[in-house]
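What follows are several structures.
Please treat every number below as a calculation from the coordinates, not as lab data. It should be emphasised that the depicted structure is a prediction, and the values quoted were computed from it without experimental measurement. Cβ atoms are built from the backbone, for glycine too; each structure is taken alone.
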Structure P
Amino acid sequence: MSARETALAALHARLGATLSARSPAPKILRNETVPQRLPPGGLVVVRDGETVEETPILSPLAWQVEHRAEVEVVAATGTTLDTLLVDVAAAIAAERTLGGTVEWAQPGGAAFEDVEFEGAAAARAASIPVTLWFTVAGSPLA
């Protein structure tokens, strides 16, 4: 498993472990299609995103990688959305290294939009960029 995949899996696992304690718990997915019906506790989708920058370190050869993942949060009410956003940021801030898989994880500011779901009068969604920094020995693709 690559360092990038390990970091993204750790982010997904961290959010799953933290947010599952909520009542009702949101549904937490990774790179999956958003379901037609919104779960009662909301929805959190971790998207792999893209690598922003790879900086070589020459002695010994390694790469400092900056990768930006996206965490989409959807809820039926603004209050639930706000609480989920705070919980996502708190989960990342409580364990910045994601169990040692990254050197630092940093959530960014949320971008909001209105979305439609079957059975929901209105829903709000937010997308949070999460920047992950990690070092890879040898090739940046390792």
Structure Q
Amino acid sequence: MKILIIDDDIALCALVKRHLEKNGDDCDCLYDLENVSASVKETQPDIILLDIGFEGADGVWSLPTIENAAPFASIIFITSHTESAEMVRALKAGGNYYIKKPLQMDELTAIINSQKRNLIAGNPAIKIGTFDFKT
């Protein structure tokens, strides 16, 4: 699966990227929301890990732009915002899941694997070599 991590914490992005790549995922990182639409369109991720708090920006407010660029991607919010109202806001906006920081890698892996199962079940494809055929 292709995973895009959008978080302004560069060290956290590197840690999560390494962890996910060990599990066989293809990961990219984006550290701000400035050119998020172009970056998401270029990457075409299956899953997006999205922080809420950015300097001068908000991940939840950016969600329509992100969804427009990758309409079938699963959105998992990863944030230090632990308030229930913030979680409700993010999920109402279209997020598929909400993980509170500090991250527990086993929890992150379980949630990503759950989202992978959902994506595969909803998007069956036959893969032959480098070609994917949607059924």
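Details
- Structures P, Q were shown, and helix-only ellipticity at 222 nm (-39500 (n - 2.57) for each DSSP H run of 4 or more, over all residues; to 500) at -8000 was computed from P.
- Mean count of other Cβ atoms within 10 Å over residues 32-39 derived as 15.5 - corresponding label from P, Q: Q
- Highest-scoring label, criterion being mean count of other Cβ atoms within 10 Å over residues 48-55, among P, Q: Q
- Structure responsible for 27, with relative contact order in percent (Cα under 8 Å, 6 or more apart) calculated and labels P, Q on offer: P
- At a computed -0.39, -0.45 (log10 I(q)/I(0) by the Debye sum over Cα atoms at q = 0.14, 0.15 Å⁻¹, for residues 24-87 alone), which of P, Q: Q
- Source structure of the calculated read-out (P(r) over Cα pairs in 5 Å bins from 0, in percent, 2, 10, 21, 25, 22, 13, 5, 2, 1, 0) within P, Q: Q.
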